[in-house]
Structure P
Amino acid sequence: MDLKNIIFILIFLAAFIFFGYSVNKLIKYLKVAKKKDDRFDNIPTRLKRVWNIAFAQTKLLREPLAGILHLIIFWAFILFIFAVLESIIQGFYTPFTLSVLGPFFTVVTIVQDLFGLFVIVAILVSLYRRFIQKIPRLQVDKHGLKDAAFILVLIMLIVLSMYGENAAAYANNGMKYHPYEFRPVSAFIAGIFFNGQTETTIILYEVFWWMHIIMIFGFLNYLPYSKHLHILTSIPNVFFANLDPVRNTLKKIDLEDENAESFGVADIDQFSWKQILDGYSCTECGRCTYACPAFTVGKSLNPREIIVNIRKRTLDKAPLIVEGKTEGELYDKTLVHNYVTDTALWECTTCMACVQECPVMIEHVDSIVDMRRDLILTESEFPPQLNSVFKSLETNFTPWVFNAADRANWAEGMNIKTMAEDKNGEILFWVGCAGSFDDRYKKVTKAFATIMQKAGVDFRILGTEEKCNGDTARRLGNEYLSQMMMHDNVETLNNYGVKKVVTACPHCFHSLKNEFPQFGGNYEVIHHTEFIEELLAQGKIQLKDESEKHKVTYHDSCYLGRYNNIYDAPRNSLNKVAGLDMVEMKRNKSKGFCCGAGGGRMFLEDEEGGRINEERTREALETNADTIASACPFCMTMMTDGVKHFEKTDEVAVKDIAEIILENIK
């Protein structure tokens, strides 16, 4: 063992001891989280998703150019592990090479050599996009920009030092490859600068070898203190992400827990460890923010900032908790109010666009709703407009000021039976609050009921026994009120032995199908667009062979699309209408843009920025369609208001799928 090996071993030990210390510290910070969260189930499914999202990077590739650049850099890291491993072993035993791998080493060396070029190009393009082209979503604070530049340049220097090391080694071997080695790029570089072994090439080999290994150790130890911490945490974060195929099925709070000091989340120690890991894993790529409808129209909500601030608060407060400190300026602050503003929290429409676009599976909306829960259940701090909403829910079982006794008035003269009159129907039609009380959406309710009657469907309604599904209260953070609604509705449905439910409201659909099971309500729940598609496929309703030509664009409801992956059913039905020309908006399906009414925003005023519904309506009008089709009462209201804003009421109609189908039934 020579001096080089001794010096290397000392550096190696120092680097990995310090890295271990840094990682252990981050793990300790995760443990300050009090909320339990079991994420160790269904390991095979989790591993499969790690492959699809972390390794195949399918979510990043939704934006092709940026996705390909990142994919190249990511896979280069994976492939360069062999080069790093070889250099580390050489630090212990200088003559070692991975040629012991035989023919496999040939594959490894040529791939590494070629990928090095790809990485250099990818980094140069990335630097251009961030610092010259200045892609908006990539713009962060000065520290973040410096950090990004440092990491990108460091990666490029690591690759260049690898080329220098390999070229010098090629020269020192008499301008020949070692056994099973094939590095055409390195050999080409050696041919330009060297002509066989010399004292210079021997020295340069050592210089490049030390540069390579020290920069790798430096890179490794810089990561825990960098915004690029995600390089270490993103794969675990993807592994531990919610497996539920339905997004944002909120977990219930045990409101009867006598030991609970508060409900919801005011600070990081009230989160789960996974929510803190989300903070660690944020790449600050901005995809969430630039998909966010609130941010798009100039509101202060910035999903990236919320997650970054969760990380900042963790790094500020967690050390104090670990050290047992209970006072001080930092300790007196809270995540809510001091790091994340109330205004930003109330501007979220819970549309899930941020979660859809996040390449590392961060669950932004869960954290936002948890912080809303604290504001309402613990602090009683919320926008004054919500007072009337909550009061109406308590007294009238609807967020609007309508008399509960009038809930079934829409059905007068239609000969529709309630469950109280006859519970033996084939299916329960859950009408929902908007379908029961809103004058415009009552027309949709009647249209869908008429379609079912024409198809011979034996259905019932609850009538005045139906109450709000609880979605609005729950997304606003009023878990107490939402649980009250859910418990009451489950009791009613179970008493009647309901098995199958159809509804025209995506919010009702999501709650009944995915959240009522938390309270003992297990039903087969179908959205009316799925049901209409089914009736058409079965021939129970038939459409006209000819009809007036129309150009229609369809607006995807977030709760139907991103939440429940129902994109095709409404389109399939519309495409069967003769004379109807379907045109898509620029943002559609999983990239669709919110109407602005979800998450309780239907009942809140726009106090800053523009109106989300106007942005979406503008996009719909750009298609030159004469009809905007929707499948949600909230969407219908928002799109109708948008059409009025642009003074296009006489030219463009807003209709539900059920209305369009009914108009075209034989």
Structure Q
Amino acid sequence: MKNKFAVLASVIAVICIASTIPFKPEIAKAYHTKEQIAFFTNHKMMTPIAPGEYFLIPQECQGCHGYDTLGLANVDANGHDVNLFDDWETSMMGLSAKDPLWRAKLSHEMLNNPAHAIETQNLCITCHAPAGHYTAMFKGQQYYTLADLANDSLGLSGVSCTACHAIGDSSTLGTLFTGNIPYDTNKVMYGPFEFPVAGPMQLYVGYTPTFSTHVSEGRFCSPCHTLISNSFDLNNVPTGTTFIEQATYHEWLNSSYPSQDIKCQTCHMPQIEDPVVLANGNIGLPGRTPFNLHQFAGANSFMVKLIKQNKTALGVSAPDYNFDSTLVAIDKMLTTQSLKATASINSIGNDTAYIDVLLENKAGHKFPSGYPSRRAVVQMIVTKANGDTLFASGLFDSDFEVLNPVSPYEPHHDIITSPNQKQIYEMVMGNILGNPTTVLEQAYAPLKDNRIPPIGFTTQHYAYDTCQIIGSASGDPDFNFNGAIEGTGKDAVHYHVSLGGYTGAINVFTAVYYQTLPPAFLNDMSTFSSPEINSFMTMYANADKSPVKVAADTLLNIPTGIHNVISESLKITPNPTSDGRIIISDLKSPLVTVELWDQRGKRIQNFSENALDRNTVEIQLPKVKGIYYIRVTINGQSQTKKILYI
């Protein structure tokens, strides 16, 4: 149990009277005396929503749904505190309106396109401060800006209790995005449990708790988790097109998870089967099960740490132990529910170790997903038995930027043959000229999107247009494919590691690192100046920027010399070839596997033959002349040879 005391909540809990009678305002005395109700009102513990208002600040919900000092409500079967308010408060949902990166990036966009600044603020604030934004809209205000947000407690509460639970079960839910939220303005709070006791909530905050299944469905999250923005050219002239900044909801739709009834809430609000009493002070309330924890764990531990470090400057009052609890939940999700990496030795021959790394997406959407700054970097290190490095790809410098950056960006790789090549899974935004950009409003089309799809993801799905695979990953034969079968949710990276004559044992260390905010993503923004940008850059300079290791695998003491036995007898002729006809002979084994690759690393053919009668295999290269690679595997031993087609 969290070791803390919430004085106001404890006062409520001590003086509340238990009852199992369905609560109605006209029988309030069955629960509290007039003096007790006056005490609550005078101390601003719970204030009914005023006429003409639609949302309340989350502190109004804390009295019932926060920490119970008596340990009777909001605890699991073992008495561990699982209260909704504390878990939410230090999540990125609770911190969304005070997120200093979001504020700095919004300022960056406004400075890039001043003529569109008001519209940009209005759009971005819609999802980061929905209660403030929609209150303004319902009252006839055309725009809601950072200036409006600055002193608005509703807006500053971020994605708050009422900002979610007032979302209605509209027929448009799941079809309208970019902050277009179908709120029910009839002062109801939707929840997942049937027959809610309505009286206390009606009396103290003026809402009617209402059962609805839509709060437990993926479409409930859709309004803000697919974002489509208008595109501008470099002169800030509208291009007439739109850009999909993120499409996490559509990535989930284009997966096997909906058919398995695995929803957004399944992972980000994990359930416990323990019956949980949902409100403090009413000990006669029945325990509800299953109970969804309100941790909202995602992948952004970087920002949670940064906000914790700067909470006073950001106006955040949550205690450190709540931040620590959130960070534990994020770490668990990143390291157990995001990605699996498996390294294997394909073969060792011709003074080269052929190492495969199979990456399996365990999330219900692309990995990584969300805002385009996020990326995952595969690190491959091969050492000699004594620890000397033979090969290293995907290393970071002291500022946690990837070493040996490629301009304009690192392409997707199926085969990696040089330490200067790195596998980076990311979405790269491109402007109208086809150059990389970090300015959202100048994003015209993605230049690269090789983020690993979820299992079941296909190019034939109706939602594919919002979450396409962009760049050379679309031609990678094992990127989301197993032969002709699409939707594996996996990618294999093939490393060809030169041994440089070394014949001893090798060690293979593979790791995948996740980064919320690579340093280069801030390069353009850091050239601008505003209070929001300057403040964030100072915080960033002092932040823990180390990436998170989300998956790893290790192979130790792998012998090398014994794998070269076929190279002495195997013949691949003619080389060069003028007609593309290649004969592989002197096989001395009936079972042969042959793989043909082009010079860009694309596998063209992969087949097995029984050559017992003729002791040869004949293949025909494609019509396009150039450089090809043939890898022959006999009884588990391989050799790769470069072929010139002239």
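Thinking of P, Q, which structure, once FRET efficiency 1/(1 + (r/R0)^6) of positions 168 and 376 (r between Cβ atoms, R0 = 41 Å, to 0.05) is computed, gives back 0.65?
Numbers: P: 0.05; Q: 0.65.
Comparing all candidates, it corresponds to Q.
Given structures P, Q, which gives the highest value for mean count of other Cβ atoms within 10 Å over residues 120-127?
Details: P: 17.2; Q: 21.9.
Evaluating mean count of other Cβ atoms within 10 Å over residues 120-127 on every structure, the highest lands on Q.
Assign the value 1.00, calculated as FRET efficiency 1/(1 + (r/R0)^6) of positions 240 and 352 (r between Cβ atoms, R0 = 41 Å, to 0.05), to the correct structure from P, Q. Write out the running numbers ahead of the final one.
On the way: P: 1.00; Q: 0.20.
Value 1.00 for FRET efficiency 1/(1 + (r/R0)^6) of positions 240 and 352 (r between Cβ atoms, R0 = 41 Å, to 0.05) corresponds to P out of P, Q.
From which structure (P, Q) was helix-only ellipticity at 222 nm (-39500 (n - 2.57) for each DSSP H run of 4 or more, over all residues; to 500) calculated, if the value obtained is -16000? Display every interim value, and only then the final one.
Values: P: -16000; Q: -5500.
Comparing all candidates, it corresponds to P.
Which of P, Q yields 39, 22, 15 for semi-axes √(5λ) of the Cα gyration tensor in Å, for residues 208-415 alone, as computed?
The read-out was computed on structure P.
Which structure, out of P, Q, was distance in nm of label points 7 Å out along Cα→Cβ at positions 232 and 288 derived from, given a value of 2.0?
Corresponding structure: P.
Ranked on distance in nm of label points 7 Å out along Cα→Cβ at positions 200 and 432, which label among P, Q comes first with the largest value?
Once distance in nm of label points 7 Å out along Cα→Cβ at positions 200 and 432 is tallied for P, Q, the winner is P.
Laboratory data are not the source of any read-out in this text; all were calculated from the coordinates shown. Being a predicted model, the structure only gives us computed values, none of them experimental. Cβ atoms are built from the backbone, for glycine too; each structure is taken alone.
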